[in-house]
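Engineer: Following this line, the structures themselves.
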Structure 1
Amino acid sequence: MGKRIIQQARGKGSLTYQVRSKAFTKEIMYPRKAEKATIIAIVHSAAHSAPLAKLKTSEGITYVPAFEGAFVEQEIMIGENAPPVVGNTLPLGMIPLATQIFNIERNPGDGGKFTRTAGSFATVLKKIENGFVIIVMPNKNQITLNPNCRATIGRIAGDGRILKPFMTAGKKHYKMKARNKLWPRTSAVKVNAVDHPFGSGRGKRIKQKIAKRNAPPGAKVGHIRPSRTGKRK
């Protein structure tokens, strides 16, 4: 009797294929009200690619992605009265055009959902007649957001992170394990017959397998919903 292929085992969410909860101990969130904040530490988070700035406010301690050039004991401002300088957080409607921004809110008050990876930034493109703001994302797509959504001016620290190679397989193993990524990846035909429908190979002659149109994600291997099969005549 066979066993679950890797896609099915990951989808089941067992302890082997489960994100470690301790990686997500720091939640990114803006303070709720406008005020000054002080950076009391630059910290590492296993769940985030960028370093996080630990902010002290009257509400307590919050975490936001650190901007390029941030340092400990630096004071920043949050709110519509803050000047549009690097590190300050303002509503999109108050940010000048062509400004680089990051950690953008999808809805006003949600704490920031867009552009949070290391080294990334978006750009304020234009403001349309109903007050909404058009943003150019890092992938060059454009989105339209409420002018009351907040964003931080500047770009996120940690640019060039992916330029440093993993020198050992062990380093890569622990990096992927922290984020529950499947690594190392291997071809299906290279594994044992018990592990995959294409396993063993027997001369690398892969068996035909057509996944059903309504098959679950773990069963979608081989031909995926083909319009037709067989040799065209």
Structure 2
Amino acid sequence: MNHDEMFSENSVDPPVRGFLHRPESPSGDGLIITHGAGGNAQMPVLIALAEAFAGAGFVVLRCDLPFRQQRSFGPPRPGDAARDRLGLKNAVVALRGLGGMKRLFIGGQSYGGRQASMLLADESVADGLLLLSYPLHAPSKPDQPRTQHLPQIKVPVMFVHGTRDPFGSIEEIGFARKLIPAKTLLVPVEGAGHDLGFKGKSKREALPSLVVGEFKRFFG
């Protein structure tokens, strides 16, 4: 059984803060995952996934984005995104600094995944991307897709998306995938919304192992 520990790197701005999961048998892979606009690193879906990935040998850092470090609740403000991306870049440097990692992946849920994808569109600081419930568009604005940066992503991308997600249908995610020049994979979660079935005390018990299995198969 792996255990998580508090993690912070305060010598950089923005600082890196979160929870580190160290595997019993490291595989040489590392993963950074972060949260959506309304959550934090303690979201049940992130904890469940971090534990599953650590059980498969990954060193996992689930971190709070800079906007959440500053405010314990409420969504990010319009000017927060660039700083949130810098925070993710600092997290990559911090995790690599632990040593022993041959590959490092980055991703997140909704807003956090979008910022990770925008970071990797600017510079390939990681070996792959995990997008949980990518917010393709606002629920009422399907004609304004957030896809402008996707053609600049040069690393493989794995999408995990609910079939009832109002931020993008499975078909719309399919079209978005075609904009990415690297290889992609879509793992649909039947009947799930934007929370992937982790809402309140309800959890999709099989989801973490499914995601880890598909991830290992896809990234090899």
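Readers should treat all values here as calculations from the given coordinates under stated rules, not as data from a laboratory. Predicted, not measured: the structure shown is a model, and the values here were computed from it. Cβ atoms are built from the backbone, for glycine too; each structure is taken alone.
Engineer: Tell me which of 1, 2 gives 18.2 when you compute mean count of other Cβ atoms within 10 Å over residues 51-58. Mind dumping the intermediate values first?
Structural biologist: Numbers: 1: 18.2; 2: 21.5.
Clearly, the read-out refers to 1.
Engineer: When helix-only ellipticity at 222 nm (-39500 (n - 2.57) for each DSSP H run of 4 or more, over all residues; to 500) is calculated, the result is -2000; to which of the structures 1, 2 does this value belong?
Structural biologist: Working: 1: -2000; 2: -9000.
Corresponding structure: 1.
Engineer: If distance in nm of label points 7 Å out along Cα→Cβ at positions 83 and 147 is calculated from each of 1, 2, which structure is the one that comes out at 3.2?
Structural biologist: Working: 1: 2.3; 2: 3.2.
Value 3.2 for distance in nm of label points 7 Å out along Cα→Cβ at positions 83 and 147 corresponds to 2 out of 1, 2.
Engineer: Can you spot which of 1, 2 the value 45 was calculated from, given it is percent of Cα pairs over 22 Å apart?
Structural biologist: 2
Engineer: Which one of 1, 2 has mean count of other Cβ atoms within 10 Å over residues 131-138, as calculated from the coordinates, equal to 16.8?
Structural biologist: Working: 1: 16.8; 2: 23.6.
Among 1, 2, the structure yielding 16.8 for mean count of other Cβ atoms within 10 Å over residues 131-138 is 1.
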